[in-house]
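Listed after this line are the structures, all set down as structure tokens.
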Structure I
């Protein structure tokens, strides 16, 4: 069986949290190429909205379909922040840009009122493990109320334990909680947790003694 790719894991993770947006799509494609491009708008909480930009198979050979220029609806503020979720990078402020669909059919973008400026993560011990809590913050260190994807890695100093990796996402309110069950070893062990944003270059490490 083939291992899941970054894009498939990311898309699946987001699909569990996002819902179709009933409002106007913030992205606009103009000109003849517009019929070759699909724009699917999703709600991601108070502070984020997502747009999936795709190539329509029926118009696959339309000139410019591999590199459409993305413009913005009139109500999108010029200060809005665009993240290229597929690339895991900041696209920039709401200015027209070229979407690269040459080697993929879909790219995912997030539109936010401000940038992600940090991760707040902590753990609380339980009798049989611990509970992890994660949220992302803005420049004022306030929680961002949005669905935001992140990578999670858990490793142990116990050679018997396998490293665990996976993708997660906060809820629309911007919070994430997960309980990890962990048997206490005969000898003291150290668990290491790494939480890494999939949109911005932020990472947080936690160490848990057992």
Structure II
């Protein structure tokens, strides 16, 4: 299906960072055991070596979070959702997929439309969704590999984004009626926000 942007929401109501903190021991054990099994069975290592070195030496993630380098935090975030949750959480206890799962190229023209507004808040919030956002410092996501990126918005942020989109481009019905293929990305974002708004949970994106 190519490179996609997918949407997730927390089943517990907790934010992404808190969910990772709570589940770090299980993630750490699974990641290291999966690597060990892969080497034994297939003679191939699993995962990222920098992340594995960290996991081997650290049983607590939350305690030293503020002192960790951005690349490590972003790699761990991506592996937590893209590998651990995807492969072990079949019943969606932690996160549930929702909303549209569309190829990244469907967002390209919408991104140009957003840039043309020169609205810094709108541009920043859209970039968090389609380019990713680091738990470390809320800047661009930048892991060791960047094979898979994670973005997220708090309730107040995506409600502001909804307001901005409607100000410049109209609500989701207006966007659909214009029948402009270039605005499909705005339609997808608006749809996801409408689906999650009642829960007030974080909106999380996985960017392949």
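FYI, it's all coordinate maths here, none of it is from the lab. The structure displayed is predicted, hence computed values, not measured ones. Cβ atoms are built from the backbone, for glycine too; each structure is taken alone.
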Out of I, II, which one gives 0.2 for distance in nm of label points 7 Å out along Cα→Cβ at positions 27 and 99 as computed from the coordinates?
I
Structure responsible for 0.40, with FRET efficiency 1/(1 + (r/R0)^6) of positions 59 and 155 (r between Cβ atoms, R0 = 30 Å, to 0.05) calculated and labels I, II on offer:
II
If mean count of other Cβ atoms within 10 Å over residues 83-90 is calculated from each of I, II, which structure is the one that comes out at 15.0?
II
Can you tell which of I, II yields 56, 34, 31 when Cα extents along the principal axes in Å is derived from it?
II
Among I, II, considering only mean count of other Cβ atoms within 10 Å over residues 19-26, which has the greatest calculated value?
II
Distance in nm of label points 7 Å out along Cα→Cβ at positions 147 and 163 - structure with the largest value, from I, II:
II
On distance in nm of label points 7 Å out along Cα→Cβ at positions 131 and 171, which of the structures labelled I, II is highest?
II
Value 5.1, calculated as mean projected area of the Cα convex hull in nm², for residues 115-178 alone from one of I, II, is from structure I
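Taking helix-only ellipticity at 222 nm (-39500 (n - 2.57) for each DSSP H run of 4 or more, over all residues; to 500) from the coordinates of each of I, II, which one would give -1500? Don't jump to the answer; show the numbers that get you there.
Details: I: -1500; II: -15500.
That value comes from structure I.
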Using the calculated result 18 for relative contact order in percent (Cα under 8 Å, 6 or more apart), pick out the matching structure from I, II.
I
